[in-house]
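Heads up, there are several structures right after this.
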Structure 1
Amino acid sequence: MSTTEWMGQVAVITGAASGIGAGLARHALSLGMVVYAADLDGAGLGTLGGSANLHRSALDVTDAGQVEALARRVFGQQGRVNLLFNNAGVLIDGKSWERKPEDWRWLLDVNVMGVVHGIRSFVPRMLAQDAPGRVINTSSIGGLLGGWPYMAPYQGSKHMVTAITETLYQELLLEPGEISASVLCPGEVATNIWSSERRRPGQERNRPKSDLERAMRDAMEERVAAGQSPDELAAEVFAGIAEERFWLVPGTGLEEGLRGRTESILAGTPPPGAFSD
């Protein structure tokens, strides 16, 4: 799809103040799209610039009422949404039995219910619009591969997003119109995902308790910092959308890990180690 075909189309992006969301917003704006960038971080949204095509919205995706209000605003002003990126996400790590219920609830409210709220508020309106559209839900390579140590809340939530999106895709095939779905499963992207808890009260933030947990976090933070830039990722994502791909898995090299997990399931063997050769 050429730049001119994107021009004037409408994109809604949650978690747009930084990281992947900001990269998607910048790329959409560069294509001439009308972009509704939504995030809790108002200051971060300010870094996206002053394009006349940019509409900023303060949004807590865990609040169904706020998501519904955003949908009403966008459809009231534009009458359609061509790309909906349910992208907002956070990360908590640590031993699964040591994470408090509040930790799990916060992460699931953002990563899973944020997607659910987006689907519930936008999809019915998109189905009624006289224009094609696509829902892109951000999962992770961790939403495809087996569990990694100390990543149960995050990976569990991302597996849910993957399965939800697969189901959404099948459901949309049964509906009239040109609305479809894709799941975005990035690998290491240079974002601030490892500082997700900065917006939680200090007493609620998780801190690694053991040397092994700290070493694992340090290793993962280094991999993320050295990862693909959000702008590079966004260009690949839009290329995949133009080709109407369901699986948007840019630059992950996941084949070996996915094959190992699948073979272990079929063979009935224990899951392979997350960092084994």
Structure 2
Amino acid sequence: MTGKLMDLLRYGCSMAAAVGGRMLALNRGMGRWALFFADGLRHIFTWPWQGDKILQQIYFIGYKSMPIVLLTSAFTGMVLGLQGYYTLVKFGSEGMLGAAVALSIIREMGPVFTAIMVVARAGSAMAAEIGVMRISEQIDALETMDILPVRYLFSPRLAAALVSIPLLTAIFDVVGILGGYVTGSLLLGISPGTYFARVESSVELHDVFGGFLKAANFAIMVVTICCYHGFYTHLRSDGFGARGVGMSTTSAVVTSCVVVLIADYILTSFLI
């Protein structure tokens, strides 16, 4: 009996130690992430200003992401128009389709889908690129040459994302509403005047401001998480070298998408 009790106590202690170790590792990671973000944000405004690098990243994050954002927004609006019409027609309220599509896209789908598309196209590339620089000791070489790696690699991407993702969200909103118009008016016969009148009367400045606020927050989270995972690839315990870069890229994409959805709920609870 005493032996079984001792085994049970050892098992309980080992479980507590494992949970405690994971919590400590999580706390260290969160602290490192916060310091990484604060350092990168500070260096955006330090002299000399990295305008050329910021423009290059705006081109990469913003302009190069436009095709996938346009495609996603068009079909999102068309699906919303289709589903919304057959839902509203049951209540004789199909004239409200414009309001339903516009508010759904501007408040929620525009910022969230744009952020996820940027993660899929640009975020994964950033994590992989910086991860390869870490394992090939290019980041160590920057430090040897007295070049701050966070300022050189992360700050221009953060500044570019704060410009690009809200603008991509605005494009997503406009194209998504037009996609709803294509389905609702051109295919299902709702009057174009009724559709756009409902859009105009239902959308308020508060809704647009809330959407851009979400987009700016998502930009910070997405770019910081992706660059952080690439920058600290060498600290991973589940892989090293090329495998570590792959694991870092996967973790960056998955974590970014999950954080965007969680942050969307939290921000919505404050903005609604």
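None of the figures in this text is laboratory data; all of them are computed from the coordinates on show. Source: prediction; values computed, not measured. Cβ atoms are built from the backbone, for glycine too; each structure is taken alone.
At-a-glance table
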{"item": "Value 1.11, calculated as Rg/Rh (Cα atoms, Kirkwood Rh), assigned to which of 1, 2", "result": "2"}
{"item": "At a computed 19 (relative contact order in percent (Cα under 8 Å, 6 or more apart)), which of 1, 2", "result": "1"}
{"item": "Entry that produces -13500 once helix-only ellipticity at 222 nm (-39500 (n - 2.57) for each DSSP H run of 4 or more, over all residues; to 500) is calculated, selected from 1, 2", "result": "1"}
{"item": "Structure with the greatest value (metric distance in nm of label points 7 Å out along Cα→Cβ at positions 99 and 243, set 1, 2)", "result": "2"}
{"item": "Answer label among 1, 2 for the case where distance in nm of label points 7 Å out along Cα→Cβ at positions 35 and 211, calculated from the coordinates, equals 4.6", "result": "1"}
